[in-house]
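No lab work stands behind these numbers, since they all come straight from the coordinates. Predicted model, so just to flag it, every value in this text is computed and none were measured. Cβ atoms are built from the backbone, for glycine too; each structure is taken alone.
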Structure I
Amino acid sequence: MRDPEIRAALHALLDRRLPPGAVVIDEYGLGGSVADVAVFTPHALHGFEIKSVERFVRTDGIDRSRLAPRWREMSDDDFTCATAFIAARKPG
């Protein structure tokens, strides 16, 4: 996933969970830093920094039929994923 997809998913989640009166703003400056998404509620300010997910895919592995029965039904995304590196940090 890249920034636009992550941002859209975050907005959808926030829209479902935030209390009435909360405001969501993209790219908001917070004391020398910029929050990719900032959320203002009546009692707090929350900032989110979006980190992209980078997937490495391989299709030259073993055939699905050679897997143990319990693994044969895994999703194609899981079956072809060689590695995944996900970076996240808490601001501050």
Structure II
Amino acid sequence: MPELTTGAAAIASYEQALAIAREIGDRRGEGNYTYNTACAHALLNHTAEACAWLEKAIALDVKHRQMALTDTDFDPIRATPCFQALLPPE
């Protein structure tokens, strides 16, 4: 299970960076770390968490919606109802 350990470590790192970005008022960093946390959860098939983080990322910066449409990190959850609700196929 090394990928789970690596994935969990990545999520913890992104969440730590997110806290710092919020503390210093770095709105762009906040959006990017939120998006990356969504990606990490998606790669681990944590569907609900990935969708919740992606929704936050899109709220912080609409560019994340466009990025998620083609980002292969979301392939494991792309067909799920919560992902489809956030990003319906065009």
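Remarks
- Source structure (of I, II) for distance in nm of label points 7 Å out along Cα→Cβ at positions 66 and 82, computed value 1.7: I
- Identity of the structure behind -24000 (criterion: helix-only ellipticity at 222 nm (-39500 (n - 2.57) for each DSSP H run of 4 or more, over all residues; to 500), calculated), options I, II: II
- Which of I, II leads on mean count of other Cβ atoms within 10 Å over residues 26-33, largest value: II
- Source structure (of I, II) for percent of Cα pairs over 21 Å apart, computed value 26: II
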